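Each reported figure results from applying straightforward, stated rules to the coordinates on display, with no laboratory input. In this text, all values refer to a predicted model and were calculated from it rather than measured experimentally. Cβ atoms are built from the backbone, for glycine too; each structure is taken alone.
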Structure 1
Amino acid sequence: MRVGLRLFPLLVLLVLIAQTLPAFSQSPALTVRGHRGPVSAMSADESGTRIMTAGEDGFVVEWNVSEGRAVDRFQLSPYGIVSLSLRPGSRDIAIAESDGLGLYRVSAWNMDRRERLFSLRFKDPVSYLAYSASGSFIAVARSAQTGIVLIDSVSGSILRSPETISSTLSYVATGKSERTMIAYSTGGELSYWDLAAGDAIRVLKAPANIANPVLFANNRYLAGFDGQGIVIIDALTGLVVSRAEASASACLVAMPGPSEGLMAVEAGEYSVRVRTFAATAFGLQESGSVYAFLEGAIAGLSASPDGTSVFVPLSHGDIARIDVRTGNASTMISRPVLPVSDASAYEGGLFVLTGSGLLALPSSPQDYSQGQPFLHSAVRGEDRLIAVSEATVATWSADGKVAPLLRRLDGSGDLELLPPGSAAVSAASALGGRILFLDASGTLRVVETMTGTPVFSFSSVGLLDAAFRDERRLLVGKSVSVAPAAPLLSIEMATGETVPVDLGGSAAVRVLRGSSGTCYAVIADEDEAGRKTSIVKIDFRDPAASTALMEYRAEDVSASIAETSASVCATLGGDGAFLFGAEGFKSFERTAALPDRVFEAAGYALCLDSDGGLVWHDPVTGRTVAELRFTADGWEMTRNGEILTGNLF
């Protein structure tokens, strides 16, 4: 964005704010569900009382072993979590996350305080992450780099690491004293290191390319997979002492307790086989084998807090417990929720779409009462909507399979709004009895809501978003690569005249007309410091004097904006929502899930979060006012420390 834009002096860059997690709402848990998709990492704590899982949904879920249920969950990342480690004797955890497109981060969190201790970005994928035996540091190995990075567990500072490790590591462990470290490299080295001096104590030749390595039997042996099955290596000599046949997709788990044995967990399509082994003077001896009939188990992941059971993740996001003596399996309890796919407020109410249908709800959380029933209206597969009035709402599907339909709740009949064969709708806006639709082909249409009559159309490549500027004009966000070379166009509907609005920047990825009539844009740009995304309040009389309210030093094309009477709110950067008002720049109080989108509703800032829940925030302070979530047959709201419930019909 060019220099002419004014930047408020109270602006705090989100890249700095992101280092400190906003305060966490301590409302009572309504529903504790598993993951929204596959589990990607899991670990048991030292006490054997809890299992922690991480998922591709960015959540960490805590499972109580004795109660057999999920007891807590919190979203640590907008991206997938690929590794997880629990700090011994603490409620701290470390995770490695990736967006799949080149972003790799390692962060540490305190789960009691919901506080991020630090976050570090790496240039290469993280292949291994683990706390040291006493939790003083975190060891991180990278798949495209040799050596290891040691990170202070509290401060996140980089510690002195052995500099002469010349291969890529796939396993690291320390003793309780943390004076020495054992490391296995895929090149076929088993090495011991003096961490204080940074020198190698011993380097042993070992088989190369062993997958899923794990120490067991009081660190006497290292087990893993090679091309022939399980291979057991003497950790003192590097020599192979035993082998056993097993699937390469199995997971090896060191058995805690007096047995100090090894478990191999092999997940099939409809069953899981658990084999137990003991290290004896005669090699690796199989001491037991059971089958558990379990559908959807994920290969390569399991954890065991004791020697009698093993926990395996399931593809739908829960975990199952298997008794290694009998093969009996039971799924840990979690409560499924019915996610909201979209919401839109009008003066006096709120329309919501879930998988079960369309709901008309109060827009203020103060208007909900215990036992209040709400009625679903059937839908045809729609997952997007925009409110027009108390009695009318337009619904459609984001994939284009269901075209926009105007639903008249007064019983006067529904109305198709776009011609057959129209491309999928990518943006919509409503004002003054008209609806604007922008589709994926770059066609912009405005229709009368009472009759469905088209009143204006415009087509161009490179259109990204659109909204009403006022009742006469439209505001369109676009790429500057398409003429005219400005990120915004103002279009007069009566004449079709287009006027470029040049704020600078590469593209306007989102536009909004607030209830006050003020217009805003999310501007993506790049300068000598790299990419950035800005929330801009537009000055149409002098676009160069437009005001940048917030700035994020990276690209975020999914950012959303809302205007309340007290502040401008935005989701920006993926790590939370923020507001800018009379008291300056503030972060929204965090809840369990990260916000995806933000709206204005009854004067509040209303967030639709990644779990499909609705969260009302105070537009001045950012504090959480209420949370609303749905189950298959009911709704649950936390408000002022109390839980309200009601039925859905």
Structure 2
Amino acid sequence: MQDPVSRTNVRALDAAGMPASWEAARPARSTYEMLSRAWSRDGDRIALTMIPTGNPDDGDIRISRGRLLHKMNQAANLFASLGVGPGDSVATLLPSGIDAVAISYGAQAAGIVAPLNPLLRIAELEHLIRLSGSRILVAGSAPEFGTWDKARELAARVPGLRLFSVGPAVARAEDFDAACSAFDGERLAFAREIRPSDIAAYIHTGGTTGMPKLARITHDNFLFGAWAQSRSWAFGEDDVILSALPLFHVSGLATLAMVPLSVGAEVVFLSPSGFRNPQIVPNFWRIVEKYRGSFTALVPTMAATLAAIPSGGEDLSSLRTIMIGGSAPPVDTIRRLQARVQADIVVTFGQTECLAGTGNRPGQVVDPMSSGPAAPFMQVAIRARTDGPDLPAGQAGEILLKGPAVFAGYKGRPPGEGRTADGWLVTGDVGWMDEDGMLFVTGRSKDLIIRSGHNIDPRPIEEAGASHPAVAACAAVGAPDRYAGELPVLYVALRDGAEATPEEISAWVAERVPERPAAPKHVHILPSLPVTGVGKVYKPALRLDAAERVARRELAGLVAEGTIEHIAARLDDKRGVVIEVIAAPHLSAEAVQGRVEALLAGLLLQPRVASPYCCAA
């Protein structure tokens, strides 16, 4: 086994032939230089494959390296002709696929790409376009997301926004392919010296506490991610990477696209909508067999789903590595997946603001739950307080990162936001490091449930819940409580065809959590858990649901007597959880507000009563 790479053993890097600095190791000065160099070699080899329906029996669309380079050059030349330069961004609202890759990296050659999540609401999309300053929006067909309705609405809302369509002609949009056809695809027709520190992309965050922010990702961030991750995963030209993560997310755009493409590997997109296509799950292992996939990446919820699919006798011998990221998976998910495949299953740690904080080297993985040591030239710190001293090995605290993978800050926000005074990125994640510098991520600091001043990590609760044979996925959050502040509650989705009651699951979990305060007060069974655009469980929605359930219990008497007609919880950036109440038509908001406040007193909830015919109290 190779020596772990941590912030305390740089000598091990030198001994292994590692350059003394990232500047000496940097493979190129821009994403365009790196990708064009890779795609210029053996131009007839396949670079990208798309399975349009998600069913491998329905055929695929493939493109060679040389043709992909041609499309990227044409896109870059078109954008430059439209006035896009350093500091200017091109917004994209595209499904995953060949066009999205060429357009995204063509935009980076001319200026900056700002990929958007088509699942966002129109208000959030408008906010992001205005924040990015984009004057161009390139949109593609994704009927299941209502992409074109949103694109046209955005063009109407944002003055001067020029709309291009990819694919079939669309009213009120310019044909992107026709526009590109007028430009040279052999080379760039404009001169631009890209510096590694130049911004390459605006990647939006999840927006869990309000409007999403735009993370400024530099060419250097992308280059470091490609260099570190291709080394970590030992990617080569014969690898086939299976991708179902969206290209508006840094994992889809970088880890599963740019990183393998930079070394000449082939990328197979499982469908334009990724795992949201219902054909993917039943066909996943057949896709691995047909395309001889060697590497794929999953979020914990999808890993659990795929592990439960009965074997169809597929030949999965080509599959070398399964990466699980997005959040820490339950141990039971790892065990079930290991029983299904012979591949190495590796947990990773990263976020929009840091492309490659840690990384296991080939043959280095000791514990599948470890995210590995710090990536070369990166530093990892564990602190009880972000401004405090580093904690010793074995003690859990907040994870901080520093190095070339860390982003350049949020657009339109104070320069130091999200960083400590001494320059460390505050990840918001909780974990610990062992004596060898291996990082173990246990959850999010804001996911902690604080019961009577006692911090409860939700992960052991989720581990216990996931071990129940009827449970497909689960998540623990804190529900407001007048005495304890918060009490743990568990949300559960059952496996297809499985049956279990909340009482059965509650008893099961209570027997398996490490401490009595962690036993969930309530178990709520849902048809499915809410997830983000990349498939992570979306805990803010569950926290709101938990708060609303508490408010409904407390206000049940007012509902029964006909005083109020509607109760809903929402998140306010400044006030926290707001409980919105609609008074009965014959009552004023002022008459009801006091009674609602009295019933919710002592809870971390902000009541707001409104009349159906007037305004709030």
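Out of 1, 2, choose the structure whose coordinates give mean count of other Cβ atoms within 10 Å over residues 181-188 equal to 21.1 when calculated.
Working: 1: 21.1; 2: 13.2.
That value comes from structure 1.
Given a computed value of 3, 15, 25, 26, 19, 8, 3, 0 for P(r) over Cα pairs in 10 Å bins from 0, in percent, which structure among 1, 2 does it belong to? The read-out comes from structure 2. So helix-only ellipticity at 222 nm (-39500 (n - 2.57) for each DSSP H run of 4 or more, over all residues; to 500), computed for just one structure, reads -8500; which one of 1, 2 is that? Computing helix-only ellipticity at 222 nm (-39500 (n - 2.57) for each DSSP H run of 4 or more, over all residues; to 500) on every structure in 1, 2 gives -8500 only for 2.
Calculated for structures 1, 2, mean count of other Cβ atoms within 10 Å over residues 405-412 is largest in 2.
For structures 1, 2, calculate distance in nm of label points 7 Å out along Cα→Cβ at positions 301 and 477 and state which one comes out highest. Intermediate results must be reported in sequence, preceding the final value.
Working: 1: 3.3; 2: 1.2.
Structure 1 comes out on top.
Identify the structure, out of 1, 2, from whose coordinates mean count of other Cβ atoms within 10 Å over residues 133-140 was calculated to give 24.0. For mean count of other Cβ atoms within 10 Å over residues 133-140, the value 24.0 is produced by structure 2.
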